[in-house]
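A.B. asks: There are structures below to look over.
Please treat every number below as a calculation from the coordinates, not as lab data. Since we're looking at a predicted model, the values are computed, not measured. Cβ atoms are built from the backbone, for glycine too; each structure is taken alone.
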Structure I
Amino acid sequence: MFDAIVIGAGPSGSSAALALRGQGRSVAIIERSEFPRRKVCGEFMSAVNLDLLDRLGAGAAVRAKAGPEVKRVALFASGPGIDAGMPQAAGDAFGRALGRDVLDGILLDAARNAGAVVLQPWRAVEITSDGENAAVRITTKDDQTVVVAPVVIAAHGSWEQGRLPTNLPKSITPHDLFGFKAHFKGASLAQDLMPLLVFPGGYGGMVWADQDRMSLSCCVRRDLLTRLRENGAALSAGQAVHAHILASCPSVVSVIGGATLDGEWLAAGPIRPGIRPRFADDIFRVGNIAGESHPIIAEGISMALQSSWLLASELARFDRWDRAERIAAGSRYSKAWSKQFATRIRAAAVLARIAVLPHSTAVMKAFVGRFPSSLTIGARLTGKTKALPN
């Protein structure tokens, strides 16, 4: 019996557990994967999140491992790159990147050290409720058990498949976006630069992470990916995307042309951007299962961390978490979530739609070339300096 059960130990799940442990609540974290694990993710954290990580007790550990401060943004398209300044935030003025294999471990260790019970590798397969408490049935290959709590928080992400009420249904369209990520060693990207890559049928980004690794992540439309695989039959999906980016973006060639892959390409998806219920079926949602922006704005980790803090802040208003109080907390959390994230999600949707249109590369390059400050304005508009409410 716990006060709260968190399903998923990524940035949103572990930070939710940390915030609730800070209130003195008993918390169980259910995570199906062994750590460390690699994940498809842009890996950038805007500066405002470092203050939040300090509140959670993990800021020092993240700073000790993270890559250099990102002080400039850029556009890498069909010609030379165009760069501009990253808008500064209060406190830690600039954001940094950290590999998910490292970040997830730091946050889960912090939650465990704070007193959260970590059940790993266990998979949540069923949630039932009697109105007062929820029972979550969890399994491993050889065992199963049930954990009980009044509050259940889904933090398993939007790609997780299963039969939980929070798992998203499958759908297939030609315009689906699939995510890819790889680390490179020996890249020549400027240490303080985070470029946006725009190429036919997709977009991406690069940033220095930890351990002298440069992270390249991107999204590619399903129909383009199919054509790339057909034209390069001997290539894996990741290799085909890699070759397509090099053929489309000369500035990327100058950065990774002589670099070496550190591990294999990862793939995941399809990505399901949009705003979803933050509280439904008596289950709270955090991270990208609550709502997801197009990765073009590199705000996925930010939204994961901040949504968990917003939820914990609303739950902290109540001593007991009976049904009526959960409904009240869910309503308040949903409103706070929309206020914090809705604008950036809509802005990301517009930018992503433009980026994948035919001939958009030339149009974006011409516009940004004429108005380089639009990169700085775009970074501010998409949440890079928007702090959490007190």
Structure II
Amino acid sequence: MSKVVKMHVGELRVGMYVSELDKDWLDTPFIMQGFLLEEQDDIDIVSEYCEYVYVMTDYTESALSSLSSNEGTATQARPRSDVFAPEVSVQEEHRKTYKTFRAARSLTKTLLDDIRLGGALDGTAARSMVNDCVQSVIRHPDALLWMAKIRDEREYTAEHCLNVCILAIAFGRQLGIDEDELHNLGMCGLLHDVGKMRVPQEIVDKPASLTPKEMRLMKAHTVHGRNLLLASSNIYTGAIDVAYSHHEKIDGTGYPRKLPGHGISRYSRIIAIVDAYDAMTADRCYSRAKTSTEALKIIYTEKGKHFDEQLAIKFIETIGLYPAGAIVELYSGEVGIVMESNPRLRHLPRVILLLNENKRQCEKEQVKDLAHIETGELPRKYLIKQVWRDGSFGLRLREYQKKGLVIRH
């Protein structure tokens, strides 16, 4: 029978199996608790983030061998072979897609306003915009993911629909969905909340808890969405199902039909996760935005209940601890913005440093590739200590986007 022993990180040896950490796993660069220490580098990474861990002492050699080859047990710090390499630099993709993204935001608002006023959905324009997003994500996903973090609370619904489209495409790409299907998944994301155009605006924008009657009207947006899309021509049928089903839960407690997990389509399961993540990381009229780390912790906690367990884990891997556009504080005290994630070394992205250790503006912005910590070219004080909300320390993504910060670097 396996025995679990609490052990100081200084006692760890190659071949040990770590079953638990002394902190929340999302505060570390590990995909999940439970992994094999295959080499000294693994021990070094554990030592950077933990003081104590819990080790299972009596695994057989065959069990250890099986665990080491099992996808998902390795740390995020180890190279991964299942990631897509960007086709261009993030700076080049920002230049390509900045105007396209602004146009997409404007078009999304127009599409939704037309529906709110009783007009028809312009499916051709929607498909063209989704195609632009797909092509950008294929070239380099971090450019659009950065832009999706730039919010305007007054335009929440339109921005949310576009952001869910972008996030769904990026997630779908990591899931290995082919390009044609990425277009379909993007349409599902773009149109998932279209039914809110039939909910009274004062309820959608209410800066307080909804009454039971108001909640019933809000929940009806799933039925409105299905009906609106059924009445539209040339709409991907999967988007109709997603508009109707994206608030269903794996445990059967969702709405409008309380479907059990096996009755919920895969695209509805995907959009449910992406929808929740984007909503949690946005400032709303009734709640402050959560950091990406806080939102991912909630998704992890709700896996198997609200969200599909395997998809939830894969989404957490896709977003990573430090996604593009995240404001981060280093152990040195310096503060910056994640410019580009590192799919193979998730805890070591490229960061633009904007504030010095005294939280004062740097004379000149610097880009630090934290992957150089791994090679010893950067000291360990450049490890990331914490993720902060947009606006923390007076840093706002919108202002730096206007300055062309990412494009310059």
Structure III
Amino acid sequence: MKNFILGFQHLLAAFGATVLVPLLVGLDPKVALFSAGVGTLIFHFCTKFKVPVFLGSSFAFIAPLIAVFSQTGDYAYAAGGVIVAGSLYLLFALIVKKVGIDKVSKLFPPYVIGTMIIIIGMTLAPTAVSMASENWGIALVSLTTALLIATLTKGFLSNLSVILGIFAGYMVAAISGTVDFSLLQTDMIFGIPNFILPKFRLDAILMIAPVVLATFMEHIGDITTNGNVVGKDFIKDPGLNRTLIGDGLATMVAGFIGSVPNTTYGENTGVLAVTKNYNPQTLRIAAVLAIIFSFFNHAGLFLQTIPNAVIGGVSFILFGMIASVGVKTLAKSRVNFDNPKVLMIIAIMLTIGLGGVKIKVGTFEMAGVALSSLVGIVLNLILPNKLLTKSEKRKEEKLVKVAED
């Protein structure tokens, strides 16, 4: 029962964003729920059931999916592009396997990783504010309840701070007449999601597949963040190649049933950080619940009645926790901020990641954590290290040794 409640908490955290993407694209959100659940189970199988991740709908693909849908009038062609995009993950996984995890890990020193994590949390922050601003009173109820439960209680009850915050906000919203219960007015208890068989067209593939270049960087950032929250290096065990395969296969399956691409969710990493419960089984329970809800009309519709302000309130904690993990990573790694190279890389990454810098070519767009991470990696490779004095060199070596220990 404990794990069931914790799993439901994870589903609530991911639900809003997961169903929003298909609604924006013009698809049945039940298809996205089904593909998120199946995709998450596939990911866990590929990663030896070690990584506590939930895969939800990817926002990075929204623009090209809409573009293909509007041009062709048939989402099946977009689904075909999604399958090809997923297959590129498998190609990246093969490259990582051939190159070796150790060489790949060298591209991501602690100051790059820590900054990536901060950017992931802070780029999500405006979403929390936007949702909460729909009704600040309700959002504050959710936020305050979650804060009090997390700080004033212990044990299992403390782990439920997110779901209890959502419950309190929902009750106040229902009493105040903010909840739209008309969504539940249907006589159909069961309903099969509107699956779509894929079709393939070169122009559609060329519009969708290149987005993987950006999501590849986001994937590395999300898996690194998840590992830092849990206290394990998932890049090495089970391995970046396995997480890429899991993400890729999940996205391919989504394409085969006419859904949107899947990606690792920061919302669930935030729940992990808040609850300190890192059991991957709770994420698999969330996945199974997502699959079940995709066939039960009232279950899925009930979740859609939760006002955005309710989720927005608890998201203040979830997204802020991710950013705080990035700060903790920089501190724990004993990053030497006196090194101009380190300081400049962090400064530029933060400016690009949080300042809204974008690179756009046709429907392909790279921004946020993907672009800032790429710039950080490149700068780390090409910028020379400062010529240190003997005392500075000893200090640098001591910091590296402490970080490694």
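A.B. asks: When you work out mean count of other Cβ atoms within 10 Å over residues 93-100 for each of the structures I, II, III, which one comes out largest?
C.D. replies: Comparing I, II, III, the top value of mean count of other Cβ atoms within 10 Å over residues 93-100 belongs to I.
A.B. asks: Here's something else I'd like to know. Given 26.6 as the derived value for mean count of other Cβ atoms within 10 Å over residues 141-148, which of the supplied structures I, II, III does it correspond to?
C.D. replies: II
A.B. asks: When you work out distance in nm of label points 7 Å out along Cα→Cβ at positions 253 and 365 for each of the structures I, II, III, which one comes out largest?
C.D. replies: Checked I, II, III; max of distance in nm of label points 7 Å out along Cα→Cβ at positions 253 and 365 sits with II.
A.B. asks: Using the calculated result -11500 for helix-only ellipticity at 222 nm (-39500 (n - 2.57) for each DSSP H run of 4 or more, over all residues; to 500), pick out the matching structure from I, II, III. Intermediate values should be presented prior to the final figure.
C.D. replies: Working: I: -11500; II: -13500; III: -23500.
Label of the originating structure: I.
A.B. asks: Out of I, II, III, which one gives 60, 46, 34 for Cα extents along the principal axes in Å as computed from the coordinates? Mind showing how you got there, number by number?
C.D. replies: Values: I: 60, 46, 34; II: 67, 57, 41; III: 78, 57, 37.
Corresponding structure: I.
A.B. asks: Of the structures labelled I, II, III, one was used to calculate mean count of other Cβ atoms within 10 Å over residues 13-20, giving 23.8. Name it.
C.D. replies: III
A.B. asks: As an exercise: relative contact order in percent (Cα under 8 Å, 6 or more apart), calculated from one structure in I, II, III, equals 13. Which structure is it? Could the numbers behind the result be given before it?
C.D. replies: On the way: I: 24; II: 13; III: 34.
Computed on structure II.
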